[in-house]
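These are the structures, in structure tokens.
Please treat every number below as a calculation from the coordinates, not as lab data. A quick note: this is a predicted structure, and the numbers were derived from the prediction, not measured. Cβ atoms are built from the backbone, for glycine too; each structure is taken alone.
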Structure P
């Protein structure tokens with residue numbers, strides 16, 4: 001199967017709010033892609049990937065990456081997440097002025 005965009009959009013951040021970007025439930029390997037081009041010095045954003053260990057389990061944080069200030073390379077990709085029970089992808093801006101973040105969740109299998 002070729003890589004494909006499963007879902008996408010733009011998220012306007014509300015400072016301190018964790019925004020769920022996508023919560024697919026099928027078994028696939030996925031990657032979160034976010035364009036941080038709108039970050040300015042003083043801004044901080046956290047990107048998270050969450051998943052379950054068991055089908056009837058609890059969704060838990062699997063990966064968290066924090067980005068601050070202007071980014072020399074603003075296009076960021078999460079580590080590929082193999083998730084037999086789906087996954088949840090979130091964005092949370094913790095500091096600064098709420099920015100708009102274009103994003104996509106891509107399947108890679």
Structure Q
């Protein structure tokens with residue numbers, strides 16, 4: 001089984017570029033590599049109907065983040081604060097880092 005290449009990681013700041021939440025910025029909570037999807041904090045909220053259980057005594061309707069396809073989000077650079085594409089580079093010590101295409105600043109610290 002092959003895993004899909006994803007240029008995003010948990011806790012990255014991303015901008016939504018497609019869908020009903022277009023233009024919003026949020027933090028990645030989870031990356032689902034098999035499906036090429038990400039879950040972003042307070043983005044793509046859906047209503048979920050829950051039954052009463054031991055952990056949730058009352059049940060009811062709760063808001064929950066739904067996964068977005070990774071092609072619908074772009075990484076936000078820490079320095080230029082814009083949604084950017086990413087290029088990869090190997091450092092002298094062999095470490096692989098992500099670079100901003102606009103300002104050539106390292107995104108991985």
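Where does the value 5.4 come from, among P, Q, when distance in nm of label points 7 Å out along Cα→Cβ at positions 52 and 84 is the thing being computed?
Numbers: P: 1.3; Q: 5.4.
It traces back to Q.
Given a computed value of 51 for relative contact order in percent (Cα under 8 Å, 6 or more apart), which structure among P, Q does it belong to? Mind dumping the intermediate values first?
Values: P: 51; Q: 20.
Traced to structure P.
Out of P, Q, which one gives 6.4 for mean projected area of the Cα convex hull in nm² as computed from the coordinates?
Numbers: P: 6.4; Q: 9.5.
So the calculation was done on P.
Of structures P, Q, which gives 2.5 when distance in nm of label points 7 Å out along Cα→Cβ at positions 12 and 44 is computed from the coordinates?
Working: P: 2.5; Q: 1.4.
Clearly, the read-out refers to P.
Output the label of whichever structure in P, Q has the greatest value of distance in nm of label points 7 Å out along Cα→Cβ at positions 36 and 60. The partial results should precede the final answer.
Working: P: 2.6; Q: 3.9.
That would be structure Q.
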